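Dropping the structures in below, format is structure tokens.
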Structure 1
Amino acid sequence: MAYLCYVMTMPGLETLAFSEIRARFPGTELVKYSRGLTLFRTSTPPAELLTLRTVEDVFLVIAHIHGVSAKREALKALHAATIKADCAPALSIWGRIHKGKRARTWRLVSQMYGERKYRRVDAGDAVSGALRKSLPQYLHPVKENADMEFWLWINNNEALVGLRLSDATMRHRLYKQEHLPASLRPTVAAALCWLSRPTKDDVVLDPLCGAGTILVERGLMAPADELLGGDIREEAIAMAKRNARVAKVDVEYGTWDARHLPLDPESVTRIISNLPFGKQIGTPEKNRELYEDLAKEFHRVLTPDGLMVTLTSEERLWGSLLRANGWHVLKKLVITVLGQPATIFVAERAKKNA
């Protein structure tokens with residue numbers, strides 16, 4: 001049986017999320033990308049999609065509506081398409097996923113992009129009205145804290161009505177008990193780990209580990225030979241250790257200055273790190289000196305065939321310093337983090353001329 005599903009991602013991670021989906025679930029067919037959304041068709045049971053690590057939420061499509069105009073007549077089309085949809089299979093799947101939880105209430109969340117002759121709330125009312133008529137009588141609509149959520153997404157001339165299969169733990173993770181300012185979102189950390197091309201022989205280093213999210217995500221994503229992390233702040237290391245313990249991931253932590261790592265040359269095969277943006281931690285002025293020192297020190301400890309994956313808001317600065325300090329950038333990916341643009345760099349040590 002084929003299911004039409006979509007996942008919500010952090011903006012900029014749509015294609016990366018689908019690369020994880022396709023690798024984990026071969027045969028999955030891409031339907032389309034949109035900002036923060038990847039729509040696909042799969043024969044994989046939807047419950048298995050909840051094991052994905054680079055996505056925020058998973059939805060099963062109830063209605064896929066084309067030709068949605070910007071005029072108010074679109075409200076009737078949204079209502080008609082939703083009321084015709086067969087919700088029973090989706091409700092059954094939701095019930096199997098959330099075992100032991102009997103849904104009694106539901107609500108609708110609306111997202112709408114672009115200029116239209118109607119409001120987002122109007123579109124939501126049109127779809128909610130249809131759901132009131134088509135859903136079983138034991139399900140009652142509420143405005144907050146519903147057992148079950150339907151989401152309406154409208155962009156250009158297309159609309160999706162989906163049943164949310166995931167809950168908040170998919171995006172926030174149960175293991176993350178400790179947080180720091182500028183702490184990395186787990187799905188973004190997982191995206192960095194995915195871009196590092198994990199292997200079981202990896203010696204993975206996060207030299208600026210903060211609360212340890214990246215190393216926990218790498219440990220949960222795939223086996224590794226060793227996970228190493230450090231930070232200049234002792235309180236950060238204490239938090240990282242607690243998070244790793246909850247996640248049951250074995251990480252070796254140390255307190256250090258990332259500009260002078262207590263590691264042998266060419267001793268790690270992967271460096272994965274979230275660099276200071278110079279906003280909540282550090283300043284843009286200090287970043288120039290810090291980034292140059294980091295580029296040199298990371299080059300020293302990485303093996304010649306290793307990979308480095310870093311996230312920064314200082315795209316031009318970090319890119320120029322990498323080129324000046326013996327790095328070759330393989331890929332750049334622009335995403336949105338905390339409402340501001342940031343860039344993921346995938347780099348390797350530049351090959352010496354023969």
Structure 2
Amino acid sequence: MKKTGKKSVRRKGLAVTIDEVASLAKVSSMTVSRVINGHTKVRDSTRERVMKAVQELGYIPNLAASSLAAAQDARIALIYTNPSAAYLRELLLGALHGAASAAAQLVIADWDELDAGGERKAARALARGVSGVILPPPLCESKVVIEELVSAGVPVVAIASGRFNHDISSVRIDDFLASKEITEYLIKMGHTRIGFIKGHPNQTASTRRFEGYQAALKEAGMAFDPALVQQGYFTYRSALPEVEKILTLRKPPSAIFASNDDMAAAAISVAHRRGLDVPRDLSIVGFDDTSAATTVWPELTTIRQPISTMADSAIDILLRAIRRKDNNTKVVVDHVVAHQLIVRDSVATYTASAGKPRA
């Protein structure tokens with residue numbers, strides 16, 4: 001009698017199916033689906049068995065099908081009112097990547113035209129249709145929006161807030177430390193009169209960046225001159241007249257630190273219009289390292305805030321909260337990511353003896 005060998009689970013030349021994974025792991029196809037989509041109500045031993053089968057067979061989930069299953073419990077909203085197109089681009093790229101990787105549904109909404117009352121109503125309506133919410137600046141500072149979402153029991157992650165809010169999770173950098181570091185870099189390059197363009201006053205990150213600038217001056221034994229500080233609003237146009245004010249001072253600065261790259265780009269534009277060479281006559285630095293930092297000439301020295309990565313991390317934090325086994329326990333995460341000083345061509349060494357910058 002001819003013996004037949006054990007039939008291979010994997011079919012040569014064809015994509016591995018979820019049924020084949022289930023057969024090898026000795027579980028149902030539904031259990032495999034639950035493991036792949038991150039459901040928590042699966043025994044650890046079963047999860048390990050399924051993942052071992054997935055690896056052994058080289059199974060690649062159908063993301064379209066997975067998305068439909070995941071959308072039932074992972075519909076995430078990203079709400080924005082940020083005026084910087086460069087910042088928004090990085091934010092959306094990270095959120096889309098995170099959502100696609102996790103097979104979650106991402107809803108994107110623009111609340112630019114809403115006042116505080118409108119934001120409250122919109123947040124109340126939003127809470128009824130989503131599993132979690134990402135709030136970038138400036139909405140991450142909105143008390144009415146946060147109150148509505150938290151009271152409805154919706155997990156929220158704030159991106160790039162200057163301070164941790166104990167009611168919601170956050171993904172952020174240390175704005176104070178980053179600002180202090182780039183100011184110290186200008187001081188190291190010989191600059192003793194450094195102008196500063198503030199960010200929008202409705203964001204705590206603006207305050208922390210200004211505090212970092214002041215701390216660096218103090219540690220270096222340099223006097224703080226309020227005439228060198230002007231109020232911007234994180235937009236290119238808002239910085240134009242403020243840079244003009246600083247550069248028309250009887251004793252203008254040799255360097256300007258703008259609180260984001262859009263405003264730093266505006267500073268370069270004003271300098272060029274006034275016939276100043278950057279960085280020979282005026283050094284300029286920004287913050288965020290968005291695309292604006294490398295679309296101006298000279299390219300900006302700036303602080304890299306990994307906005308795209310932060311948005312990706314926010315998706316992960318939300319999914320963990322949504323799929324947590326114990327729904328009665330609220331876990332708030334404060335994830336502080338590393339920033340980086342990016343040195344490019346917009347800063348030159350200042351030689352005090354010569355009385356002017358040196359390229």
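Comparing volume of the Cα convex hull per residue in Å³ across 1, 2, which structure shows the greatest value? Result for volume of the Cα convex hull per residue in Å³ over 1, 2: largest is 2. Computing relative contact order in percent (Cα under 8 Å, 6 or more apart) across structures 1, 2 gives 13 for structure 1.
Out of 1, 2, which structure matches 0.00 when FRET efficiency 1/(1 + (r/R0)^6) of positions 56 and 272 (r between Cβ atoms, R0 = 25 Å, to 0.05) is calculated?
Numbers: 1: 0.80; 2: 0.00.
Considering all the candidates, the number was obtained from 2.
Of the structures labelled 1, 2, one was used to calculate Cα extents along the principal axes in Å, for residues 32-111 alone, giving 41, 30, 22. Name it. Derived from the structure labelled 1.
Quick check on the output: 17.0 is mean count of other Cβ atoms within 10 Å over residues 128-135, derived from one of 1, 2. Which one produced it? Checking each candidate, the match is 1.
Match the computed value -13000 of helix-only ellipticity at 222 nm (-39500 (n - 2.57) for each DSSP H run of 4 or more, over all residues; to 500) to one of the structures 1, 2, and report its label. The partial results should precede the final answer.
Working: 1: -9500; 2: -13000.
Going label by label, the one that fits is 2.
So if we calculate FRET efficiency 1/(1 + (r/R0)^6) of positions 104 and 232 (r between Cβ atoms, R0 = 41 Å, to 0.05) for every structure here (1, 2), which label has the highest result? Answer by largest value of FRET efficiency 1/(1 + (r/R0)^6) of positions 104 and 232 (r between Cβ atoms, R0 = 41 Å, to 0.05): 2. Thinking of 1, 2, which structure, once mean count of other Cβ atoms within 10 Å over residues 96-103 is computed, gives back 11.5? Computing mean count of other Cβ atoms within 10 Å over residues 96-103 on every structure in 1, 2 gives 11.5 only for 1.
Given a value of 0.70 for FRET efficiency 1/(1 + (r/R0)^6) of positions 24 and 304 (r between Cβ atoms, R0 = 35 Å, to 0.05), calculated from one of 1, 2, which structure does it belong to? Value 0.70 for FRET efficiency 1/(1 + (r/R0)^6) of positions 24 and 304 (r between Cβ atoms, R0 = 35 Å, to 0.05) corresponds to 1 out of 1, 2.
Values in this text are rule-based calculations from the coordinates and carry no lab data. Predicted model only: the values in this text are computed from it and were never measured. Cβ atoms are built from the backbone, for glycine too; each structure is taken alone.
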